[in-house]
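Computed from the coordinates by the stated procedures, all read-outs in this text should not be read as laboratory data. Note that the coordinates shown come from a computational prediction; the quantities given were computed from them, not determined experimentally. Cβ atoms are built from the backbone, for glycine too; each structure is taken alone.
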Structure I
Amino acid sequence: MKKKRLEIKDKLIISIDVSKKNDVISLCKRINNKVTTLKLGLEVIYSTDFSIIETVKSFGYKILLDLKLLDIPNTVTGAINSIYKLNIDMVTIHVLGGKEMLSVARDKLQELSERNKELPPLMFGVTILTSLGSVDLRGMGFKDGYLSTVLNLAGVAIDSGIEGIICSPNEVRAIREKFGNNFYIATPGIRLKRDSAGDQKRINTPGNAVLNGSDFIIAGRSITGKDNIEENIEIYLNEISKALKSNESYKSN
């Protein structure tokens, strides 16, 4: 897969973690199109409905629909039929559903897109939630720690043909070293040094995530929970820009 060249504002995805339509609209205005894409997840969708997607798109944003699809292949394929009609730009699916589930979901998106002569939404496979650490995983029966587990799941996602992986910023370098660069990586669990971890366990800064090889940085309340949202966005974008320049300097040496 040939990855699209991303501008700085494409690389920061802001998560909209509110439950009222008016709050969504307020955030769309306050973000002021400083980024290209907003992430809509379960809190927003369950509290409002899927019509919120058109509301957000009316402000000129692209949509990462974070549903973390996980079910038997036939059920997920049926869901993809409906999701495609929402005209979103990215969608998440859980890698724990297995290679067949991932492959048939991706194939269905490709089929629908080709039929309508459109580019398909990017599909991102969620590996292990950033709120889980090695102790949590072992408690659920995973014999290895989070790094080995994420690497194994990343391999499943890549073999299935989907375009991207979602993991914490701390596994990105290992994934790049093992599997290369021919796919996107999006990283939640992003915090500035001054921010608290909250309910996240595997976190890092936006700059370090980019240095490790992340394509997309996903941040939510560490931006939207501040009084001056645009100022916080600029802090993130500056960190991303500095990291990209540092990576380019490293590659040229």
Structure II
Amino acid sequence: MKRLIDAILAAKRPVALTGAGVSTLSGIPDFRGPQGMYRNPEAEKIFDIDWFDRDPGVYYRGCRELVYGLEKFEPGPVHRALKKLEDVGHLGGIATQNIDMLHQKAGSSNVWELHGSPLWHHCRRCGKEVRFEAVCEQLKRGAEVARCDCGGPLKPDITFFGEMLPEAALTQAQSAAIGADVMLVLGTSLTVFPAAGLPNLTLHAGGKVFIVNAQPTALDRYAAGRYPDLREFAEAIESALK
């Protein structure tokens, strides 16, 4: 772990890529884990744009707890460690596959949300923009589907199957990956593309990739360092920055 910390502190352009493992330390189930959303019999429909337009209730039933209950979750040790790295100038930005907004809640200011975010919702009928908090209020009052004033269903700016990833976030993350001399891959098994391709951009540009993840990844053999424990990583950062 010392080698990893030394590399981060010596890097001129370090960036991070985070996945579900970072948020499970906050108590949020991995969507693909044993308690995750994809255990739901309707899982394939929950984030399918065609199904949303057919029956938005499928999405809202599936996400009522894990998305619209996010207020009860707090940033975990990795979120806090990355914020501290940013504060001292040792992290240029975070590309995240997560949609829980916990990096922002921890105070990180440069976050590229590769799969979108529920922070804003848009009406599928008139296009009106509505904040996450207003949608939560509707659901707390018992609405089965959050709706615009015009009656149209409100869809979160999360990327559903059948939609393109947010172009600006992906472009910024790719540019940062190419320019990075160190990329931290944290809590992701690198199986979902195009996010999983970001470390390759760093490697091809001559940068180093360090992986901290409980499960093996396809890039382990190319990594400058491979570590299994995210909590240990966060504690090492905290200790180094005291």
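To which of I, II does the computed value 19.8 (mean count of other Cβ atoms within 10 Å over residues 64-71) belong? Of the structures listed, the value fits I. When distance in nm of label points 7 Å out along Cα→Cβ at positions 120 and 136 is worked out for each of I, II, structure I gives the greatest result. Between structures I, II, the greatest calculated value of distance in nm of label points 7 Å out along Cα→Cβ at positions 48 and 192 is seen in I. Computing Rg and Dmax of the Cα atoms in Å across structures I, II gives 17.5, 51 for structure I.
Among candidates I, II, the computation of helix-only ellipticity at 222 nm (-39500 (n - 2.57) for each DSSP H run of 4 or more, over all residues; to 500) that gave -14000 used structure I. For which of the structures I, II does the calculation of mean count of other Cβ atoms within 10 Å over residues 80-87 return 21.0? Of the structures listed, the value fits II. Here FRET efficiency 1/(1 + (r/R0)^6) of positions 72 and 152 (r between Cβ atoms, R0 = 30 Å, to 0.05) has been calculated and equals 0.55, so which of I, II was it run on? Considering all the candidates, the number was obtained from II. Given a computed value of 14.5 for mean count of other Cβ atoms within 10 Å over residues 128-135, which structure among I, II does it belong to? Checking each candidate, the match is II. Here relative contact order in percent (Cα under 8 Å, 6 or more apart) is compared for structures I, II. The highest value is that of II.
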